[in-house]
Structure I
Amino acid sequence: MTLTELRYLVALAETGHFRKAAEQCNVSQPTLSIAIKKLEAELGINLFERARHKVDATPTGERIVEQARTILQETQNLYHLAELGKDSTGSMLSIGAIYTVGPYLFPQLVSQVQALAPKMPLFIEESYTYDLRAKLVSGELDAIFIALPFKETDVVTRTLYDEPLVVVVPRDHPLAKQSHINPNILASHRVLLLSEGHCFRDQVLEACPGLQQSLREKSVTGNAIVEGSSLETLKHMVASGLGITVLPQSAARDSTFDRAHVAVRPFSNPAPRRNIALAWRVSYPRTEAIDILINALQAQ
């Protein structure tokens with residue numbers, strides 16, 4: 001058995017689908033499928049129950065998958081320990097961030113890290129929380145910026161900052177005349193949300209309970225909920241007059257925002273907020289590199 005096969009094994013267990021696991025591992029589906037069958041033949045057991053649309057690990061398979069995760073983590077630690085022996089800030093640091101944080105955090109963070117550790121290049125990735133979680137646990141990423149709550153075994157989280165959520169409306173929208181907006185009234189307007197999979201979508205629905213009912217009914221007073229693929233897309237949709245949306249304050253403050261056609265309004269108190277944290281493995285040896293990340297953020 002090889003480490004590559006163990007990575008395929010973990011990816012298949014996490015995605016429950018051969019195609020998705022192959023995409024996550026950047027290989028063809030036949031390649032991944034053959035590797036899993038080879039591993040099963042070598043171990044002499046079926047690791048997965050295969051259905052038409054889903055693949056589930058068997059009880060024994062689940063235990064083997066968990067052990068595979070441990071092996072991959074410890075293998076990655078060997079490389080990190082070797083790099084640590086050279087220079088903990090002299091080798092690449094792999095970091096990730098959720099889609100609603102990365103674009104507004106990385107531009108200044110990268111320059112601050114370069115100032116503090118000029119010999120430490122950064123590999124940067126933006127993705128969904130579930131994907132970042134898997135890559136952190138497997139050792140593909142060293143640290144990730146996520147929104148709380150976030151719980152994972154053998155992972156440390158440190159809260160970095162919190163930021164309020166704000167409402168963004170077309171400049172000529174009736175809500176633009178209000179100084180503060182009650183979250184309960186959003187359900188009576190056409191609201192633009194991120195598509196499923198984004199944790200920020202869930203935070204908005206939690207902050208504005210009426211929207212959850214709207215989502216279930218598909219329409220409230222004729223105002224359908226519209227979905228977008230990114231915060232930047234939602235901004236342009238609001239500017240074009242399609243509806244209103246909720247953004248984290250960092251996205252609303254972004255310099256690319258079209259303020260000629262939109263208005264930003266805070267929520268009435270208590271205003272909903274989100275907490276952003278940095279997460280890394282307990283066993284991760286390059287503590288100085290983590291400290292640099294935190295110090296770089298605090299220097300912004």
Structure II
Amino acid sequence: MASDNSWQPSAHLNIIRNRAKLLQDIRAFMDVRGVIEVDTPILSHYAISDPYIQSLTTSYAAEKNSTLYLHTSPEFCMKRLLAAGSGAIYQFAHVFRNEESGRQHNTEFTMLEWYRPEFDYHQLMNEVNELLVHIGLKKADKLTYAELFQRVVQLNPHTVDINQLQALCQQAGWDTVTDDRHALLDFVFSEIVIKQRKNNSTPLIVYDYPECMSALSTLKAGNPVVSERFELFINGMEIANGFNELTDADEQLQRFENDLGARKKKGLTTPPVDKNFIDALKSGLPECAGVAMGIERLLMVLFEIDKINEVTTFSLERN
């Protein structure tokens with residue numbers, strides 16, 4: 001009778017040891033720069049409103065009919081610390097996304113997130129590059145979103161019309177009739193544009209995203225208006241996502257309400273807006289830039305591993 005080996009770790013013990021070394025190296029990098037490590041709760045009464053990210057929930061016996069949310073990022077709590085005067089901070093956080101697992105995705109994963117008061121997103125891009133070199137990777141090239149988009153599909157993402165985006169999506173296998181510009185651009189970028197770099201090990205930072213993809217970032221005035229946001233890709237895989245952080249409480253609340261409207265239109269749940277986060281913004285969030293980076297994906301790149309389960313101590317299927 002064959003033995004059941006599902007009790008064993010998903011990752012080889014050598015990867016587990018190298019993960020510990022990677023975290024140690026990152027802590028040393030942050031320490032010499034005066035960025036302090038913090039720890040914030042996983043559970044919250046509030047959840048992210050983003051219509052493209054779904055939260056996991058649990059119940060709380062001490063509160064009747066209470067729903068708690070497992071955070072998708074430590075962002076809100078970390079910004080509350082910034083508003084309280086913490087200064088530069090970072091965190092290794094287990095985060096949760098209610099989505100299917102796959103080659104590059106796990107429901108639970110580890111995120112390195114850090115914030116730099118008085119940095120703008122270009123300074124933070126430079127620090128991301130310094131970290132890459134520190135852990136043994138190449139320095140990233142940099143291109144704007146529009147430059148990369150136009151190189152691959154010969155269209156300007158800021159002015160392309162919905163019909164053209166729908167046609168590109170259909171050519172790539174998504175037979176959609178949606179007029180959601182964000183969703184269309186995201187599909188074209190992920191399934192056509194960035195896939196061109198699938199076998200390119202040179203890191204690439206893409207910045208100045210279209211306004212509709214601003215998330216929690218500030219906007220840069222001009223023609224076109226762009227969001228002061230960047231992402232890091234290696235081998236066509238997203239590794240990090242960063243912003244000039246929005247500090248205007250009224251603007252942030254309006255974006256949350258717009259997100260909830262989009263969620264309702266899609267038939268998704270509409271979680272309560274995090275009033276503590278809005279109150280923190282009202283009290284005064286310092287001008288800052290922040291970035292979130294996937295630890296498992298960094299390990300995949302560092303050790304040329306194709307499946308995220310192979311760098312995860314115990315995959316969900318084994319736990």
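What to note about this one:
- If distance in nm of label points 7 Å out along Cα→Cβ at positions 31 and 159 is computed and equals 4.4, the structure in I, II: I
- Structure from which -13500 was derived, helix-only ellipticity at 222 nm (-39500 (n - 2.57) for each DSSP H run of 4 or more, over all residues; to 500), options I, II: I
- Read-out FRET efficiency 1/(1 + (r/R0)^6) of positions 119 and 231 (r between Cβ atoms, R0 = 25 Å, to 0.05), computed value 0.90, structure in I, II: II
- For distance in nm of label points 7 Å out along Cα→Cβ at positions 23 and 263 computed as 4.1, the structure of I, II it came from: I
- Entry that produces 54 once percent of Cα pairs over 26 Å apart is calculated, selected from I, II: I
- Answer label among I, II for the case where Rg and Dmax of the Cα atoms in Å, for residues 111-190 alone, calculated from the coordinates, equals 16.8, 45: II
- Ranking I, II by Cα Rg over 2.2 N^0.38 Å, for residues 151-238 alone, the structure that comes out highest: I
No lab work stands behind these numbers, since they all come straight from the coordinates. Note that the structure is predicted; figures quoted are calculated from it, not measured. Cβ atoms are built from the backbone, for glycine too; each structure is taken alone.
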